[in-house]
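Below are structures written as structure tokens.
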Structure 1
């Protein structure tokens, strides 16, 4: 029975990891994809503008 108690934690962690990956994959795209992409593009544009605005660059 020691082998069962030794195998349970990795099996449980693997199950949680698989569920996490499935959730992440399913949440990609969909109705909010355009809004998420626009938010990321805005952050990148702000970072590039701030980098160009620094003197000495």
Structure 2
């Protein structure tokens, strides 16, 4: 059975837990309407993707 060789200090333990923070998703500006959107997704504001209207947005 696996048994730890020595006590892990609070400092060492907390260093492992330091990488659980949330990150803000990368947002890009839509070239059509200049709203911020997720990359590689259809813009929710105007319905354009890659310079073409993909979804008809009702206003």
Structure 3
């Protein structure tokens, strides 16, 4: 996926999950759209985003 982080065992990028949440989709709606996902996958995407942002430095 061009070096982008993906949900383990899928070709679904973390970016897609985060965008869907940002645009107001609920966890349940995402799980219906992607039945191979688990709630833990969505939480892992959020945790990845949080950890990534925490490592950024503003200069």
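Every number here is computed from the coordinates shown, using simple stated rules; none is lab data. Predicted, not measured: the structure shown is a model, and the values here were computed from it. Cβ atoms are built from the backbone, for glycine too; each structure is taken alone.
When helix-only ellipticity at 222 nm (-39500 (n - 2.57) for each DSSP H run of 4 or more, over all residues; to 500) is computed across structures 1, 2, 3, the figure -29000 traces back to 1. Calculated for structures 1, 2, 3, distance in nm of label points 7 Å out along Cα→Cβ at positions 11 and 43 is largest in 2. Starting from the value 1.17: which structure in 1, 2, 3 was Cα Rg over 2.2 N^0.38 Å calculated from? The structure behind it is 3.
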